[in-house]
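The data blocks that follow each hold one structure.
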Structure 1
Amino acid sequence: MNHVAHCLLSYPEPDLLTGNFMGDFVKGKAWQQYPAGIRKGILLHRAIDTFTDKHPLVHQNVDRIRPFAGRYSAPVVDILFDHLLCNHWATVAPGLPFDVFADWAYASLEAGSPDMPEELQRRWPHMRAGRFLHGYRQREGLEWVMRTFAKRLLRPIDGEGLLAYFFEKMADFSADFLVFYPELDAHCRQFRDQYSD
């Protein structure tokens, strides 16, 4: 899962969000140097990634887009699933308007930005200014995310063909997502309830 899911799965705890958001930038045992709430968030990020990477429905979707994205299919599915999360927001986050959630996330991450690793601190102002969570809601925003992602890759992907296929088969992708996401949410709730520092 990508930014929207990691942020939602941290709601409504700001320190948990900060840690989860910066999870990819904290390697090895470096998580131990952070305050307790941020430590929990970093480990939640890892729990989300591990659960997602092992889930058979995620594997099914990775295989589905492999002709377009090759070795990058797994992170591309993360991006596509964030778009589906936004599309099915009322189902997966009932009672929480997207803009209320996004405003909370932007404000919480701004407050937590001094604790972010330096590389993420450099990226954060641009992400905040671009209201990065909102970008996943519309097709145009998803296309921008995919173009930005593709620029960082060592090998090209067929982004145009991939997105055409994705929107053509949206019902199939959505059906898998709507089974997968509640299971991920339950896994995260269990992690949060059972975690002890």
Structure 2
Amino acid sequence: MIEAMEQRRSIRAYEDRPVSRELLEEILRAGTLAPSSKNRQPWRFVVVTGQAKAEMLAVMKAGLEREKTAPLLPDSRQHLAGAERTREIMEQAPAVIFVLNPLGLDLYAPLTPEERIFELCNIQSAGAALENMTLAAAELGLGSLWICDVFFAYQELTEWLNAKGGLLAALAVGYAAENPPPRPRKPVETVTEWRT
């Protein structure tokens, strides 16, 4: 598994070749094997391929256009061009897996400390599922890209996906058409404090 972690890359260019349903199911199964807080398993996956992908891309484009005039994320305006590039990557990838949180609370609701902790634990659990899925994709000879730019089209995609509880992320999956070098990582000793 360490080897898969070392070999995994964020892929932003894909071959024009479909990924079989069997391989996608293996990736999804890896997601469901992730640990989760209180074993809540706060995830639901929507796999978008084929004709549905064109519809999803149109929905995301509408969200990106809306974001220019009525932003959900006004302080992140400088990242909007990156989100448009991410949409192009999603168009190129043969499959996009959306990760939803069916136990999530309304994005706009004020939260009590307990509700905030509940949300944080569920998001951590979904993060573990996404990590499992990226590693499974790498082991299966596929590339993937963990996508958070979907938040620029959060309202539109959440409605299109019927994502009660909310949208957490997306994962583009396909055969890599690039082999980027590893990105620098902080050395363990610079991010670790030992207390004995």
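Of the structures labelled 1, 2, one was used to calculate helix-only ellipticity at 222 nm (-39500 (n - 2.57) for each DSSP H run of 4 or more, over all residues; to 500), giving -22500. Name it. Write down the numbers at each step before the final one.
On the way: 1: -22500; 2: -14500.
Traced to structure 1.
Work out the source of 18.8 here, i.e. which of 1, 2 gives that when mean count of other Cβ atoms within 10 Å over residues 70-77 is computed.
Values: 1: 18.8; 2: 11.5.
Structure of origin is 1.
Supply the structure label, taken from 1, 2, corresponding to relative contact order in percent (Cα under 8 Å, 6 or more apart) with the calculated value 29.
Answer for the origin of the read-out: 1.
Among 1, 2, considering only percent of Cα pairs over 28 Å apart, which has the greatest calculated value?
Checked 1, 2; max of percent of Cα pairs over 28 Å apart sits with 2.
Suppose FRET efficiency 1/(1 + (r/R0)^6) of positions 30 and 94 (r between Cβ atoms, R0 = 25 Å, to 0.05) works out to 0.85; of 1, 2, which structure was it derived from?
Label of the originating structure: 2.
For distance in nm of label points 7 Å out along Cα→Cβ at positions 46 and 78, find whichever of 1, 2 sits highest and give me its label. Could the numbers behind the result be given before it?
Numbers: 1: 1.5; 2: 3.2.
The maximum falls on structure 2.
Read the figures in this text as sums done on the coordinates, not as results from a lab. Here the structure is a predicted model, which is why all the values come from computation and not from measurement. Cβ atoms are built from the backbone, for glycine too; each structure is taken alone.
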